[in-house]
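Got some structures for you, see below.
Read-outs: derived from the displayed coordinates by stated rules, not from any lab. Here the structure is a predicted model, which is why all the values come from computation and not from measurement. Cβ atoms are built from the backbone, for glycine too; each structure is taken alone.
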Structure P
Amino acid sequence: MKILFLAKNIALDQEPIGIMLLSALLKKAGHETCALNMDRAADLRAEIERLAPDMLAYSLVSNNYREVLRRNREIKTWFKGPAVFGGPHPTFFPEMIEEEGVDVVCRGEGDEAMVELADALQAGKDIARIPNLWVKDGGEVHRNALRPLIEDLDSLPFPDREVTYRLVDRAQNGIHFAITGRGCPFDCSYCFNHLARKMAPGKYVRRRSVGNVIEELKEVKARRGSRLFSFQDDTFTMHPTWLAEFAEVYPREIGLPYACHGRADLIDEPMAEVLARSGCVMVCVGLESGNDHLRKDILDKHVSREDLLRASRVLRDYGILLLTQNLIGIPHETIDTVLETIDLNYRCRPEVMQLNLYTPHPATKLGRYACEQGLFDGKFDALPESFYEDFALDLPNKPDLLALVRLANPCLDFRHYLKAVKFASRLPRPLRRLAYAMLEKKARSLRRQGRGRDSRWRDWSYYATIRNPYQEHGQAWVDDRRSAPV
């Protein structure tokens, strides 16, 4: 049986690990797979007909599911095979099975369910009772329970990178993505983890063995000429013992720079040293908000200001770049709280300050809270696909908040510019907006002059050229760095 994965809006042009893993499992079971990026297909119908699949498979998030459903309805006017939908949105909203053109919804982890589905369809067997699947059968919908989570992740095959090699440019220039585990133990209000943890029986937070991860990376490096690995675990820094073992093996067996995600309250000096020694060149940390009340009480991100400052300091001491991820436009956001976020970023001195405009997701604690507070009308279907266009919530002074987002990056490099932004923010509204416009003009002038670094996202290829200096020079380099004037 031939399965076509249809992808849309691939974030930052990253390899879609979920699709790659499902493809590997299906191929291992004797099926054929292929993939298309719907955003790049000049003639989608012609491409699908050329590939001649027996089944279509989509992965959906809440931001794009309406557009994907619309495209699928068009496809299903002439494609007669089943259309299967998995990913975060169908997992929490399987009721979308009622939508026109949706034949099967896969909830939770689809590793075993997708293989069982393909096997049954190929053999002409009934698919109505497969765990994890909701199946439309005429006028009836079969709603099956979730099977236990797979605890031994080493038992899974390595992701099939061949299937998505043409989907994303990064896969062709030596930038590769990997994941070493599943599940997150934290309960941030804007995330789905608190829901997912309760859904399926079995251990939720799991990790592959170091040896298994290294074998995958060796294979990718040999076959693809890798230059940089980016680990996409929610919290790569979660298990110090695992990381210590990884730090002993990775430099010897792989020896490439890598990036990962960390949590500030877990990053101390010993961990920074381990990361640096293993070749880490960038850690992405969720700062989220510079306002302590919003970060702790609204976002349920129980990371203190002191944690963030300490983590940024020790990472910098060991030659590791910092990327901060920030949520702007959350409930009760004001001009002052955005300024606090910019100011805390200035103190943390990140290489990249990523400012995402908050989008409420249905069923999350924060999404429900936004509706209860009258800040959002509950029309999740109308949310924008991008996190960078406009605020979804009904907040006071929205034009001013958007202006501050545009002004934020020069604040990291120029203290006087940050002071000017703060001063402008205290002016009456008409003067404030005039001052913001003048500051935007100044920011454009600074960029044209090449003054200050661009603290927005760089191409991944830039980080592939970096090596951690601690690996080469050791503690003497750290001591010299600490003694140098700031």
Structure Q
Amino acid sequence: MPSAASPGGNPRAAATADEWIGLRGHVLDAPESGRLRSWREGAVLFDPATGRITETGEYALLRRRPRTAKVRWLGGPEWLVMPGLIDVHAHVPQYPAVARGEGELLPWLRQAIFPLERDFSKPRALVQAPRFFHELARHGTTSAMLYSAIYEESTDAAFEAAAARGLRIALGKVMMDVGSYGPLQPRKILTVSLHESEALCRRWHGANGGLLRYAFAPRFAVSCSERLMRGAADLARQYDAPIQTHLAESAGEIEKVRFQFPWAKDYTDVYDRCGLLGPRTVLGHCIHLSEREVGTLAAANAKVAHCPTSNLYLGSGIMPLDRWLAAGLTVGLGSDVAAGPELNMWAVMRSAVESARARTFFVPDARPLRPAEAFHLATQGGARALGLDGVVGTLDPGREADLVALDLHALLPYGTGAAAGPRPGELSPQDLVALCVYRGGPAATALTFVRGRCVYRAGEPTPMADVPVEPGGSGI
């Protein structure tokens, strides 16, 4: 496997004021659903000083183009250069619990997840969060919307780790005041949750040059009072911050919401009346929605996080993705770790394709999802879901340089030099995207950039920490 730093030296070496970086390879993106744009022998140039893409096109033309800046070239014809992947729904404390526990959503939360989150103290976060963000970058994920646990200090530590890694992250402290995993009484939990969430927002929203945002995170209606949800909505409006929560993931969850909020028309109406729906709201799952609920979400321009690996793992159901897209909903893809078993967004894309295919077996008019469409959802679709449309998601000049370079050696069955296998130049853009969707993973990631800064290169060791982790960490 060729070195991620050759030709052209170490991608993390400081660039001079007049030096750009050029990534060579088969360059492709998906600015529209189902339409791939590609340059077979292409290149993407960006200026590390501004963090923006300056030129995209054919390598032969760009190499000869006169410019005042020098170019440090990286890669070659056996690389794929793409927009960074975007994960719109995952949980930082839950990663150690992947593939643990069985059963449906609510029992799984009680048995496998709440005990783990209860122990996500600051010492534990100081150890785990740097590794988590290293894993995101290693998988080619440049942007993510994430949940922490209910604790202010460990959420602080997670933000610090995200800033150190240099990723584009929206993160929020989980807000719960009904059946919380802490020992405080509900009234005090409500006050503490709102106060600490606001304090975190004041510290971190817009930090690290705008790469970090605070996302108010009422977990879901089952664990939140009306007062807490209204308070979260008020704070999000006050600070112009996003909101993330869960909606209509399982039948048992929907039944509990119906019992807890008898005044509401349905689950979506609870959020609507509490002021949680709007263009900066990202709702996880949204599997079991009525036509009225879909219309409400579309009218509010709320966004949807489709989490197919999680939906299958917990047996929650299969989202009718084709129907929600046809209704005008903006959809991104989420790993939903730890109900989703991995942070690999290529595996999430594959699951989205296969889930949509499965629906065609029993729904006559269901429309399948092609790999190129799934790739769009994980790039430009995710950017739109997170309010980053026009900032990242494609390779257009002027966009910020959130990029991933993949090595075809790790994707083709016999590598790129074997006579029995296809040459990279013989593969169409559709072939390459399908190869990534069905075989992609961290082994193929050569380089990951966020805003023109290298945040991961192949062979980088996993970050370690010397902070001891005490069993049964503290909590409110």
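What to note about this one:
- Answer label among P, Q for the case where helix-only ellipticity at 222 nm (-39500 (n - 2.57) for each DSSP H run of 4 or more, over all residues; to 500), calculated from the coordinates, equals -12500: P
- Structure responsible for 3.0, with distance in nm of label points 7 Å out along Cα→Cβ at positions 129 and 297 calculated and labels P, Q on offer: Q
- Computed 67, 55, 37 for Cα extents along the principal axes in Å - originating structure among P, Q: Q
- Read-out relative contact order in percent (Cα under 8 Å, 6 or more apart), computed value 22, structure in P, Q: Q
- Taking distance in nm of label points 7 Å out along Cα→Cβ at positions 105 and 193 as the criterion, the largest value within structures P, Q is that of P.
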